[in-house]
1. Give the label, chosen from 1, 2, of the structure having the highest value of distance in nm of label points 7 Å out along Cα→Cβ at positions 98 and 114.
2. Any idea which of 1, 2 comes out highest on FRET efficiency 1/(1 + (r/R0)^6) of positions 74 and 90 (r between Cβ atoms, R0 = 41 Å, to 0.05)?
3. Of the structures labelled 1, 2, one was used to calculate semi-axes √(5λ) of the Cα gyration tensor in Å, for residues 18-65 alone, giving 18, 14, 9. Name it.
4. With distance in nm of label points 7 Å out along Cα→Cβ at positions 106 and 130 as the yardstick, tell me which of 1, 2 scores highest.
5. Could you tell me which structure in 1, 2 was used to calculate log10 I(q)/I(0) by the Debye sum over Cα atoms at q = 0.16, 0.20, 0.21 Å⁻¹ as -1.13, -1.43, -1.46?
6. The value -1500 for helix-only ellipticity at 222 nm (-39500 (n - 2.57) for each DSSP H run of 4 or more, over all residues; to 500) was derived from one model only; which of 1, 2 is it?
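Nothing in this text is a laboratory measurement; each read-out follows from the coordinates by a stated rule. If you're wondering where the values come from, they're calculated on a predicted model, not measured in any experiment. Cβ atoms are built from the backbone, for glycine too; each structure is taken alone.
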Structure 1
Amino acid sequence: MAGVSMTHVPYKGSAPALADLAGGQVSVMFDTMLSAMPQVKSGRLKALAVTTAQRSGAAPDLPTVAESGVPGYEAVAWSGLLAPARTPPEIVTKLNTEINAILSQPDVRKRFLNDGADPVGGSAEQFSAHINKDVQKWANVARVSGAKVD
């Protein structure tokens, strides 16, 4: 979106990539807040922006990439709970209800935010729609970028 050309350097996880970033072997890295923020808080790394559409509750002073000059940019690392496709609907509903209740507890929200994650709840249908939208988005990004599986 910004017309920037970068060389992808594959790593076997965030820890060795963060070590190389802090040591100056690489210049920039996209990582989750959970793994990067301890290095930022210690002063070893400088956070430039968050890739979410809105600022993060975990780092409200950090601008978004969109605010930093790339309008419409959003790349979100998310996690969620999935069940086998044939799970009875009443079990999915019960799990969803309980998980949403847990995510709404102030101490749980605080823990997530302290770790750099913004907890979001919602319905199974909303999550399914989110997954489908993300699959389409990243398939298009891969197509437009010319990325190849190797």
Structure 2
Amino acid sequence: MPRATYMPYPFQIVQTPKHIMVAYEFAGAARTIFMDKAPPSPTDSWMGHSVGRFEGDTLVVDVTSFTDQTWLDRAGNFHSDALHVIERYTPRSPDALTYTATIEDPKVFSRPWTISMPLYRRLEKNAQVLEFKCVEFAEELMYGHLRKQTGR
């Protein structure tokens, strides 16, 4: 989080009165946003622990309890276990949301920083979230030949 949201793969949002579920195609990830009484986080996790509320028509999600073993992007920008993300999903039209994420991690960054982008509804007929097959060592297979060679 928020990497799974900004990757170029679809995701599906399902809302009930007490929870919002997000199923991501990327890496088969899923998350629950607690909208009612949120239990304490049982453990640190890849997607963190999400607690949501509405401020007007904006869904605000407070995400904590991340493992420090994930990256913020493919470049390897990292975070610590102190990562705290505040997400905002604001409707801008019937088929688009404005997504904003404020990232705070005092162990890694000198100050909070924010990303923002539009999220568009998939309009094609029968759009689906498909299974994402992650090939082990895919980046090594694709880019390993570019690795600096050391003398033998």
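1. On the way: 1: 2.5; 2: 0.9.
Biggest value here belongs to 1.
2. Values: 1: 0.75; 2: 0.95.
When FRET efficiency 1/(1 + (r/R0)^6) of positions 74 and 90 (r between Cβ atoms, R0 = 41 Å, to 0.05) is calculated for 1, 2, structure 2 comes out on top.
3. Values: 1: 19, 11, 8; 2: 18, 14, 9.
Structure of origin is 2.
4. Numbers: 1: 2.4; 2: 4.5.
Biggest value here belongs to 2.
5. On the way: 1: -1.13, -1.43, -1.46; 2: -1.00, -1.44, -1.54.
Structure 1 accounts for this read-out.
6. It traces back to 2.
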